[in-house]
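So, here come the structures, one by one.
Nothing in this text is a laboratory measurement; each read-out follows from the coordinates by a stated rule. Keep in mind the model is a prediction, meaning the values are calculated, not measured. Cβ atoms are built from the backbone, for glycine too; each structure is taken alone.
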Structure I
């Protein structure tokens with residue numbers, strides 16, 4: 001297996017993984033989306049809400065705010081409190097605001113952290129209030145998994161793309177450049193007396209070039225042994241942390257399977 005970083009930003013990571021089983025890449029993708037624990041608001045106790053947004057809608061919006069921290073928290077099912085909620089498995093945030101003028105927007109940065117958990121982004125709108133309207137609440141955040149609810153999903157996108165393969169038959173190609181003009185990704189070009197691919201990983205496998213070629217000189221397929229993994233984080237964890245955490249979860253799953261097989265009774 002060979003891993004190459006194709007690109008990285010604050011919220012996106014692109015990895016090229018060569019000579020790997022497609023099932024392995026699919027497992028990493030699914031674990032990132034569903035089984036990496038992150039914190040999110042799960043309980044909201046509203047003391048006062050004189051705005052136009054219903055309590056239920058306000059609680060729903062709070063639950064979808066990405067949160068950072070929570071490294072010291074325990075998953076509720078593993079906590080000694082038996083999922084009742086305690087300082088070992090829950091972290092508290094408070095919000096108390098009164099609008100001084102009309103159309104005042106309350107942002108996530110107004111949430112005050114009283115524990116280890118805090119908003120990943122302070123510019124997320126929560127509610128709009130008019131002059132004199134108030135909101136006062138206490139929110140409890142806990143760790144959870146994406147397979148339980150979308151608010152615990154740590155990514156906005158997580159995609160595995162197989163390596164595109166574009167085969168050009170130079171004997172059939174008459175260099176009419178129809179495919180060059182029609183390609184939506186503009187990855188084909190005529191160089192000298194040959195048709196060339198300028199950026200193979202930008203190919204979307206749409207097969208437009210194959211369809212418009214009058215001589216059927218182009219064939220588009222893919223190589224599932226080489227994959228591109230694209231991860232976009234919501235901010236709770238960095239993209240690097242997500243990939244490493246997914247690998248750790250997969251290792252634990254393999255270890256559990258190994259131990260389960262060892263415990264099987266021997267066939268008579």
Structure II
């Protein structure tokens with residue numbers, strides 16, 4: 001018997017998602033693989049399921065296009081925030097969303113959404129890895145999911161798919177693996193970034209947590225002696241040519257109060273047949 005699932009398709013700074021309301025006895029992993037298929041499905045980088053929560057106002061399940069579960073997706077949670085405002089009409093301007101990476105705060109107006117992510121952790125600079133006999137140094141940070149940041153001088157012509165895949169599966173990052181961000185600094189307030197995403201297993205047009213990783217690591221490397229600051233800011237130009245705004249605080253060298261702001265566009269809605 002054919003079943004129908006109502007869906008909304010959204011895109012946040014180039015990342016696209018299928019959003020559904022969670023149901024009991026629904027296998028989200030299998031459903032994500034089918035719905036995210038760009039030939040036989042709707043096509044998306046991931047599936048987001050809105051659910052009830054005992055810890056927050058809402059709960060978000062994040063399933064990558066390959067069926068794996070993700071702890072966090074920065075652009076995904078921004079899209080979900082815009083979806084909640086449009087479809088749930090919350091009384092609170094700032095509401096909470098439970099994720100596997102912690103409680104996220106979100107707000108949205110129209111097709112612009114802003115979220116406060118969990119505090120980044122496990123920052124390590126100049127981690128040596130070897131690729132094809134050549135040693136390179138990467139910076140590592142967990143912004144809800146693990147990220148490696150690699151600085152390059154010719155971002156536009158870089159083979160992100162090939163190099164990103166090798167770093168993503170490198171022994172140094174097992175067993176979780178890592179997302180890989182290739183970053184080129186434009187000026188003190190702007191970086192360009194291209195990201196190979198774990199779970200999508202390809203370059204995406206944007207990555208929210210990757211943009212946060214690029215912004216925070218760039219700021220820390222440029223200001224190694226600053227331990228306390230409020231409202232540090234860095235803009236990130238994604239592969240999709242959109243600008244994501246990242247702000248955060250440093251308290252005794254610890255990163256906190258991280259906000260990510262950018263577009264959250266409604267693309268389509270309809271019925272998917274299972």
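One of I, II was used to compute Cα extents along the principal axes in Å, for residues 41-136 alone, and the answer was 56, 34, 27. Which one was it?
The correct label is II.
Distance in nm of label points 7 Å out along Cα→Cβ at positions 73 and 217 computed as 2.2: which structure among I, II?
Of the structures listed, the value fits II.
Among I, II, considering only FRET efficiency 1/(1 + (r/R0)^6) of positions 121 and 249 (r between Cβ atoms, R0 = 30 Å, to 0.05), which has the greatest calculated value?
By FRET efficiency 1/(1 + (r/R0)^6) of positions 121 and 249 (r between Cβ atoms, R0 = 30 Å, to 0.05), the leading structure of I, II is II.
Given a value of 1.38 for Cα Rg over 2.2 N^0.38 Å, calculated from one of I, II, which structure does it belong to?
Going label by label, the one that fits is I.
So distance in nm of label points 7 Å out along Cα→Cβ at positions 33 and 57, computed for just one structure, reads 3.0; which one of I, II is that?
Derived from I, not from the others.
One of I, II was used to compute relative contact order in percent (Cα under 8 Å, 6 or more apart), and the result was 21. Which label is that?
That value comes from structure II.
Determine which structure produced the value 2.4 for distance in nm of label points 7 Å out along Cα→Cβ at positions 9 and 177, calculated from the coordinates; the candidates are I, II.
II
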